Structure formats: C-alpha cells, structure tokens
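Below, each structure is written out as structure tokens.
Computed from the coordinates by the stated procedures, all read-outs in this text should not be read as laboratory data. Just so it is clear, the structure is predicted and the values come from calculations on it, not from any experiment. Cβ atoms are built from the backbone, for glycine too; each structure is taken alone.
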Structure P
Amino acid sequence: MITGIDHLVVLCPEISAGVAAYQKLLGSFPAWQFDDPAGASSALFRSGNSGLELLAPAAPGALRDRLNQLLAESGPGLQTLVFESDAIESDHRLCKRRGLAPDEIVSGESIDRTTEKRRQWRRFRLNDAVTGGIRMFVLQHADKQSIPMVQASAGALAEVDHLVITTRHSDRALGLYGARLGLELLLDRQSKEQNARLLVFRAGASGIEVASRTGPGDETPDRMWGITWKTRDIDAAHARLIAEGLDVSNVREGARPGTRVCTIRDGTLGIPTLVVAGDNRPT
C-alpha cells in the first residue's frame, strides 16, 4: 500500500545554486547527490520520513534537453510527487484496477557522488491524464536506510508538513486522492462566501491539501503549488532564517489552535513556503 510521500522533486536551472539555496532554507545538507549520465544532476534532502530532491540539467544528453524544455515552459519549481510503497507489485495491480493506467514497473539505481554508495528502487508512473496533469510516481526502496540521515542545525525545517495542490476540479481530486490512491480524507470544507473548497488528505506523516474554487471547472491542469515545512522550534528556525539573509515574515498564530507559523518570501526557487510548529492536523 502507499505509505506516504517519499519525496517531492523540484526542478532548478543549476544544481549547485539550488543546493546552496535549500541548505539555507532547510538548515541541513543533502543526504545524497547523483550525476546522471543521461544529462542531469540531483541532490536529495532527507527530512523525516519524506524528502525533497533538486533536479537540474547537467552534461549533454536526452534528459538535459528534456529538463531545459520544462524550465523554458514553466520555470523552476515543484515538478513531481513521488509516493512511497511497501508492496510495489500489489500497488501496481491495484492502480490498474482503479483506472490509474500505470506504466510498467522499472528498476532504478544511483551512486552517491561523495561516498560512492549505491541505492536501488523500483517504481512506476501514473498516467498524467488521470492525475489531473500532475507527474506522479509510486516507488519502493530496496533499503531506505541506505539514504543517510544528515545532522541538521538548530531550528532546521524537520519534515514536510503538507503539500499544497490547486485544482479546478475538486470532485476529481477527491476521487483521485481518496478513492483511487487510498489516502485518508481528513477534511472536506466548503465556503460559499469565498466560493472555495478545501480537501485535506493524510499521506503517512505528511498531508496533501487540495484547494479549489467551486463552480464549473475548466481544462487548467492541477498544480503543485506550495510546501509547508514543520519545525520543532519556530523561534530558533525564524532566527536562523533571518541570519541566513532570507526574507521571512514575523512569527504569528496559525489557523489551527496551538500552531505558530511564518512565511518565507524568497530563496525557495519560487515555491510558496510556510513554516509551522505545533500539531497542524485538522480536527
């Protein structure tokens, strides 16, 4: 079954600049860096049970050409949502039965640039026409412990609290994330005054928040819009981010009782980014 979000993929123009930006933002170093001979470089930040992978064009190759095309079309930002599976074969069969039209399962491997250690996985991609246009994969690690945990600084952004997705088709999103992918629906709230609907799903230790305007949908694809990061100490995180030279709002009370938040306005590769401390689960 799908156990949660394995990682989010962020496309950036140049890997070293992307790594420098996210080291400042997260307060930690990449756990794994890989140079793909097909023409890309990647850096994986591991945060709690999930992670964030930076991906950039590099040496000449077909993958570099494709990444440059994507950057020209939509610029840097959130590119792919990767779910983690604990049983890839049965999840593949289930996705077929539920009409998600998955590609065949393929095996993958990467070698860390620094340690030369190897890690392996198996994964499949879901059909974009069924996922509202969002690139989605389901992945199972051969050994997730092969990705080292990196010592984080004080006030680090510890893990992904939730991913924010925007859609013009809230009923389709409800069916996709709830019925087809099997994620637990925590909240379905509509506001007639704001002409809006908010869906929140549990994805392991993280969440997926789907925001939409009610009314007739159009053909605009769904979009991975923003990330909320969780921290254990928001005052320490706020002080660290300010010291790193980032433009950060004052700490304020969050929407849910007992939470405190701040907004990061730059240094995120254009991704709207919020930091939260406290229990942010819907009640």
Structure Q
Amino acid sequence: MKSLNAKVVTIISIIAALLVFLFISIEFLLSKARSSFDDYMKDVTQYSYMNAGMIEAYRIRVAIGNLNIFGINSYDKTVLEDSLKNFIKNKNDYLKESGKNDNLQNLFNAFASKNQSFLDNIKSNKEISDQDIKDITVIWRDLKQSMQDEISKLKKQEEISLEIRTKAAHSLGLYSTVLIIAIIVLSSGILWFSKIYLINSITSISNGLKNFFDFLNNKNNNPKDIKINSNDEFGVMAKMINENINLVKENLNQDSIAVNESLQRAKEVENGNLSVRITSKPASPGLNQLKDVLNKMLS
C-alpha cells in the first residue's frame, strides 16, 4: 500500500529532483559561458600585449633612426631606453599568456638583445656604426612582419571568441528561462493534480458518509458505495466505510424481514390462530430478544 505520506515524499522528491536538475543545467551553462568568456579575455589580453609591444617596437625604431640621423641626444636615448624596457615587459607578458612560440620568441630576443647592445654602446659614448643600423633594420623587418601577422591572427581569434561568448550568454539566458518555466509548469501540474486528488477523495468520502447517514435516518433506502480505488489511506478508509455500509444494510434488511413477519403473525393471532411462531431471525439483539418473548407468549 502506498500511503499518503509516501505519496507526499514522492512529490517532494520529484520537485527536489527537478530543482537539482535545474541547478545542474544552469551550472553547466554557466561553466560554458565562463569558459567562453575566459577564452575571449585571453585573446583580448594577448592582443593587448602584442599591440603594446608593436607600439614600443615602433618607438624603438624611431628613436634609433633619430639617433642615427641627428646624433646622440638625451631625449631619444631616454625614449629608446624606456621603450626597450616596455617592449621586453610586453614580450614576456605575451609569451607567458600565449605559451611557447619559438619563432616569435627568437625574434623578440634578437631584437631586444641587438637594441640593448646599441643602447649600451650609446651610453658608453661609442659611435653608431652603419653595420649596427643594418643589423637592427633586418631584425626589425622580420619582427614587424611576424608581429603584424600575429596581431591579425589574434584579432580574428578575438572576434571568434566574442561571437562564441555572445552565443553562450544568449544560450544561457534562453535555456535557463525555458528550464525555469518548464520546471514551474511541471511542479505546478504535480501540485495541482495532488490537490485535485485530495479534494476529490475527501469529497467522495464526505458524500458517501452523508448518503449513509441519510439511509440511517430513512431519507433514502439504498446508500451507494464510495468509489475510491487507491491503496492509500483514503482507499482503505473508503473500503472500511463501504464494508460497514453493506453490513448495516444487510442487518437492517434482516431486521425488516423479521419485523414484517412479526406483523403478519400478529394479524394471524388476531384471527384466533395461536399456533403461529416467528421464525425469522433479526440481526438486532433487541429484536431477537423480543421475538423470543413473543414466541414464548404464544406457546
């Protein structure tokens, strides 16, 4: 027998399972959204480091050109020194963020090393040689092309990551809304059907009892069974009430037969027939005792 308590526990378990499913689903969607956001931010960060490094490399190239053309001066020397520090910092940050890239790393190191040597020579008041300028120019051209290619690639990756992030955020909002609505509808449906079941069961028992009491008060002569076929407390209650209704009907019917026979025998006695006896046995102990007394009086 599945009791009402078991049914309530089942309903609570179903709703709890739906809520857990909702939580897991939203957490899964959130993890995907976070992952896409992290990828997007990683691409943005790499692009930022690479772009900043490119700007510093241009400043280094301009400072070296000015030093070569206009001679050694404190302003361009300071620009070269500061830009070289910033370039090395951005280079290290980019490589740390993006991972191993042997080609770029070699070009970065060669460019930084050559320009550091150039700066050291200037600080030592050594003359700027044409060979130094040529060597720096060759490295700069290779580095510029590689950095431009890398920036272009990072820009595309950033756009793709942004699109994926946007779709993930849209999917999160859409799926979360659908899941929440679906779970609300399912939970409401379960609670509504449970309410209807309880109300119908209580109403059936109430009507059955009223019908039975009307029968006892002679307001009707055929009380109907309570129709609840479940195996819970309501079903057991209805079954017990139905059994007792049928038992009372049977007893009252048996008593009615005995009463009718007693009336018939009383008429026969009025007509002078004292040999009659009441043979029907009533269910009521009081009527049965009365029957015995009457039969004894007639004997």
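Couple of notes before you dig in:
- Given 0.00 for FRET efficiency 1/(1 + (r/R0)^6) of positions 117 and 269 (r between Cβ atoms, R0 = 35 Å, to 0.05), calculated: source structure among P, Q: Q
- Structure with the greatest value (metric distance in nm of label points 7 Å out along Cα→Cβ at positions 165 and 197, set P, Q): Q
- Read-out Kirkwood radius over Cα pairs in Å, computed value 19.5, structure in P, Q: P
- When mean count of other Cβ atoms within 10 Å over residues 61-68 is computed across structures P, Q, the figure 15.4 traces back to P.
- For -31500 (helix-only ellipticity at 222 nm (-39500 (n - 2.57) for each DSSP H run of 4 or more, over all residues; to 500), calculated) the corresponding structure among P, Q: Q
- Value 99, calculated as volume of the Cα convex hull per residue in Å³, for residues 29-172 alone, assigned to which of P, Q: Q
- Entry that produces 1.4 once distance in nm of label points 7 Å out along Cα→Cβ at positions 85 and 181 is calculated, selected from P, Q: P
- Among P, Q, which structure scores highest (criterion: distance in nm of label points 7 Å out along Cα→Cβ at positions 69 and 141): P
- Looking at mean count of other Cβ atoms within 10 Å over residues 77-84 over structures P, Q, structure P comes out largest.
- Entry that produces 32, 21, 11 once semi-axes √(5λ) of the Cα gyration tensor in Å, for residues 101-204 alone is calculated, selected from P, Q: P
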